[in-house]
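So, here's a batch of structures to check.
Every number in this text was worked out from the coordinates using simple rules, so none of it is lab data. Since the model is a prediction, treat every value here as computed from it, not as a measurement. Cβ atoms are built from the backbone, for glycine too; each structure is taken alone.
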Structure P
Amino acid sequence: MNPRYNYDILLDTLYTKKHAGVFLSQLDSLLSDGFNVQIDLYKKIEETLSYGIAEVFRECATANKTDLSNSSQFKSFIVELKSTVEKLPVMTMYLSFDPSESSLKAISSWFITNLKKRVLLDIVVRREIIGGAVLVINGVFRDYSVKQKIQQLYKNKNLLS
């Protein structure tokens with residue numbers, strides 16, 4: 001990441017791979033329109049990004065001393081932001097339920113607080129795991145599911161018989 005930019009307040013709004021994909025598409029739209037000097041970039045930001053994200057986007061640009069009316073600064077800011085988002089690691093998380101937005105935020109925050117690492121969650125609902133979670137990141141697989149615990153108990157019981 002360019003040391004000139006700090007995108008934390010924007011990245012804090014991205015919890016999942018899906019959120020990141022939508023955001024990257026929106027950035028592509030802003031970037032393509034950023035070449036058109038006839039377009040009001042502030043208006044385009046409002047039209048392209050959701051209200052909450054547009055507000056955070058402007059705050060982030062201001063914090064990074066980026067003049068959004070300057071097309072060169074605007075483009076540079078977006079290109080670096082896209083690169084930063086694209087480099088975020090993705091963790092596949094198998095759950096037995098579809099988590100709420102507040103649950104996704106809490107899980108994402110846990111990684112930042114406890115592991116000092118930002119990850120994008122790729123949620124896969126698998127009811128057969130009963131509870132808990134199965135995690136896959138960087139090719140490393142960890143099974144913390146209830147199903148796995150039950151299978152282990154059953155296996156241990158059979159070994160003792």
Structure Q
Amino acid sequence: MAWARSLEALAFRRGSSHISAYFFKENRQEYFERLTKVRNSGDFEQWISFFLQAIISSSEQAIKKIKQIVVLQKDLRQKILNESGASIRSIQLLDALFLSPLFTINDIAESLQISYQAAKDQVSFFLNLGILEELTGQKRSKRFAFKPYLDIIEQ
């Protein structure tokens with residue numbers, strides 16, 4: 001399933017494959033105090049407890065993102081299927097976007113094994129639905145972003 005591949009991609013993205021730097025930034029003073037206790041008195045238990053809290057916090061953030069991605073995919077799939085211009089290629093493109101949210105029309109044509117024109121038509125369909133955003137402002141060599149997905153990932 002596309003959402004499973006999406007979750008796998010999420011797990012290996014910057015910020016998601018390690019303990020959240022946000023946790024340590026938000027708890028910076030405590031972080032240094034606890035490290036000092038380890039250095040001064042060898043009290044590792046309190047450090048391990050703090051570190052486990054960081055793991056829990058990071059895991060909770062990851063679960064929240066995963067749930068948001070699943071809802072996004074479900075909602076967009078329904079939105080696409082409700083449109084008269086939808087096709088099997090539309091659903092294939094949606095699934096591909098969860099794997100590669102930044103792309104060109106050539107990337108889509110290659111990924112879906114369709115013609116450039118068919119890929120361009122699908123991208124236009126998604127642009128009209130507000131699912132995609134064009135990034136370059138150019139007439140040629142356009143790059144696109146699956147912004148709703150990227151917004152979740154980058155939270």
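Given a value of -17500 for helix-only ellipticity at 222 nm (-39500 (n - 2.57) for each DSSP H run of 4 or more, over all residues; to 500), calculated from one of P, Q, which structure does it belong to? Traced to structure P.
Supply the structure label, taken from P, Q, corresponding to Cα Rg over 2.2 N^0.38 Å with the calculated value 1.34. Source structure for this number: P. Each of P, Q could give distance in nm of label points 7 Å out along Cα→Cβ at positions 95 and 127, but the derived value 1.7 comes from P. When FRET efficiency 1/(1 + (r/R0)^6) of positions 71 and 135 (r between Cβ atoms, R0 = 35 Å, to 0.05) is computed across structures P, Q, the figure 0.90 traces back to Q.
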